[in-house]
Structure 1
Amino acid sequence: MPLAGSWGSMAMREPETVAAYAASIAERLEFDPSLARRVRQEVEDHLWESMRARAVETVRDATTRFGDPQVLAAEFATAWLAAQTRKTSAVAIIVVLALLLVMKVRLAWYGMAQWTLNDEQRLAGSAISSIDVCAFWLAVGLLAAAWAYLSIHRVAASCAAQCRKLRHVVYLTALCWFALAISVTCDVILTALRLVDRSFSAQAIIPLSSLMLESALVGLLILRIAGLATRMTQTTALVETRRVGHAS
């Protein structure tokens with residue numbers, strides 16, 4: 001009778017043990033609530049599946065086999081960071097292509113509307129245009145380098161090495177954004193030069209709207225990069241905590 005009561009008590013504690021173990025992993029990922037919720041649910045589901053597959057195995061055995069919560073949290077965070085880095089790089093590609101299209105359309109419109117620079121503006125416009133072109137293609141080169149680095153070094157030996165790799169990709173993407181910001185600034189100056197001797201009219205809406213779109217695209221990219229950089233700092237801190245814990 002006491003034995004049956006003991007088994008009953010253990011069975012009652014199983015859900016609490018599973019929930020506590022999953023929570024111990026999730027609480028280390030609270031810097032991203034959606035990630036923490038997803039990981040907690042995945043861990044609980046995995047543990048219960050493990051229990052159903054091995055009827056004689058206890059919850060304690062299952063959690064021991066699953067691993068140290070600190071190590072698992074670092075692995076989950078690193079995998080999430082890698083996925084977010086790839087998404088940010090994809091967003092950067094979309095932004096670059098969209099900017100190229102907007103620039104081409106605006107230049108074609110300038111030609112059709114005969115919005116040319118006068119002789120006094122042409123020298124300054126030529127220099128600014130050269131900076132514009134160089135900055136844009138520099139951005140393309142930096143983005144290509146980021147993708148190449150991400151593709152070549154797909155698998156890292158550890159979470160710490162993976163974080164270092166991803167940090168390099170973020171740096172390259174941030175430099176790409178900086179080059180794009182210079183390019184858009186040059187576009188603004190060139191448009192201002194074309195507007196200076198013209199009275200404002202409905203025609204000006206087209207180039208001004210294109211500049212607003214360019215600014216919005218560049219703003220979207222920097223927000224994405226800033227968010228990723230913040231998550232990278234938090235993930236790196238988690239990984240370093242894991243390393244310190246293992247060293248001690």
Structure 2
Amino acid sequence: MKLNTRPGDKVYRLKNSSPLSFILPSRSTKRFPLLHYDETTNSNRPLRYAVNQKSPFEDEQDGNAIVDPVIFENGMLRVPKQNPVLQAFLHYHPMNGVVYEEVNYERDAETEVQTIASEIDALVLAKSLDIHKLENVARVLFGIDPLNFTTAELKRDVMMFAKRNPQEFMDMVNDPTLEMEANVHRFFEEGLLTFRNSNKEVWYNTKSNKKKMINIPYGEDPYMMVSLFLKSDEGIDSLQLLEGLLDSE
């Protein structure tokens with residue numbers, strides 16, 4: 001939502017929520033000290049928003065300060081240029097950049113343009129994938145056997161992912177290890193590798209090898225762990241064997 005503003009006005013918004021009403025702490029207390037570190041004086045200066053004062057710092061205010069609440073409505077707050085003290089108070093407030101931020105419509109528009117451009121680039125890339133790479137992407141992204149889906153279904157799902165996660169999608173497609181990771185999925189699809197013990201172990205399942213390959217550490221992606229092992233000096237011979245078995249089918 002863009003609020004109507006005039007030159008010199010500033011708009012602020014809550015970063016992670018938009019309640020009907022949110023009251024920002026407007027004075028320093030023992031429970032919640034509002035302090036700004038001043039490098040010039042090498043000291044923490046308490047803040048206080050008072051409508052009848054010319055400074056947001058308590059040490060520059062007189063004893064007749066009238067403290068006013070600072071209220072965000074529907075997650076937004078517009079401060080006119082005629083209230084420079086509140087603008088300064090919001091600038092120095094320790095919640096600035098954490099709970100709320102100053103709105104920059106030009107910067108927001110540039111970000112949106114970049115987001116849209118990334119979506120377009122990702123969709124164009126997704127549309128251009130040949131069937132081999134499309135299947136590899138589907139294996140790695142969704143952990144599925146693409147042979148169980150039509151080409152149209154694969155394209156639809158991959159393009160939807162690309163639109164929602166453009167940068168992640170482009171990074172993955174351009175990753176030189178994509179082919180390797182897809183082959184790892186195929187090893188399991190073809191039964192050349194199997195999981196045991198609730199997916200905590202990976203075992204060979206070829207005619208000549210029924211031994212355990214590796215244990216999967218807790219919380220790790222098993223396909224990634226297998227890929228790393230097969231690329232290691234210890235696993236390179238096994239990789240060549242498994243790839244040879246895929247080619248022979």
Structure 3
Amino acid sequence: MRDPEIIAAYAASIAGRLDFDPSLSRRVRQEVEDHLWESMSTRASNGLETAQEATARFGDPQALAAEFATMWLAEQTRKLSAAAVLLVLALLLIMKARLAWYGIAQWTLNAELRTVGLTVGLVDIYAFWLAVTCVVAGWAYLFGYRIAASCAAQCRRFCHVVCLTSVSVLALMVSVTCDVVLTALRLVGRDFSAQALIPLASVAAESALIGVLVLKICSLATRMPRTTALVEPDTLRR
């Protein structure tokens with residue numbers, strides 16, 4: 001095989017293992033090819049280096065793919081964790097604003113619904129603070145220490161962070177469901193008016209924000225098995 005074919009095949013062998021993310025695969029393939037050609041050009045002054053020598057010195061394709069996959073998973077996990085923090089803050093602001101509006105508009109619960117409202121409200125509060133706890137724990141686990149570790153250990157840590165984020169989203173879904181119920185209870189006995197659009201729009205916004213994060217988690221979860229399969233599977237099972 002000629003040098004261009006050897007380099008192209010080597011780069012393709014790495015990129016093919018990363019096809020769970022097409023953009024990552026294309027970028028890695030281009031970067032590997034550019035690096036190899038640059039390396040061969042640099043060493044040409046000290047003696048011609050063949051493509052086979054350059055690829056052998058570059059490393060094992062499986063190990064390199066595992067490193068790229070780990071870096072990709074780290075980036076995706078950081079983005080997911082940051083999105084979860086922003087979601088919690090956004091929901092907190094929306095909830096506070098809705099409660100303030102209830103006070104201004106004097107939308108109180110009917111006496112016969114007050115007991116139900118208090119129970120649902122307690123569930124709402126506990127679910128929300130459970131979500132906050134999981135988000136903070138995931139954030140601390142992700143950024144709390146910078147100890148060098150193998151790709152397998154890092155992937156395991158990122159999987160744990162994704163799991164904590166998923167639990168926080170489930171808790172937020174419970175919290176938003178309670179918000180919907182509480183809003184419905186406040187609408188009981190009232191004629192529908194333009195004012196009702198304000199609390200309804202707020203719970204719709206909460207639901208939409210959670211839906212976006214759920215889609216992000218599902219997208220990452222479907223690709224994580226391919227990512228972790230590139231690193232030491234036996235280590236990940238321990």
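Work out which structure the value -13000 belongs to, where helix-only ellipticity at 222 nm (-39500 (n - 2.57) for each DSSP H run of 4 or more, over all residues; to 500) was derived from one of 1, 2, 3. Derived from the structure labelled 2. Taking distance in nm of label points 7 Å out along Cα→Cβ at positions 21 and 229 as the quantity of interest, name the structure among 1, 2, 3 where it is greatest. Sorting by distance in nm of label points 7 Å out along Cα→Cβ at positions 21 and 229 in descending order puts 2 first.
Suppose you compute Rg and Dmax of the Cα atoms in Å, for residues 29-108 alone for every structure in 1, 2, 3: which one lands on 21.2, 74? Of the structures listed, the value fits 1.
Since every read-out is calculated from the coordinates, none of them should be taken as a lab result. This structure is a prediction, so every number in the text was calculated from the model and none was measured. Cβ atoms are built from the backbone, for glycine too; each structure is taken alone.
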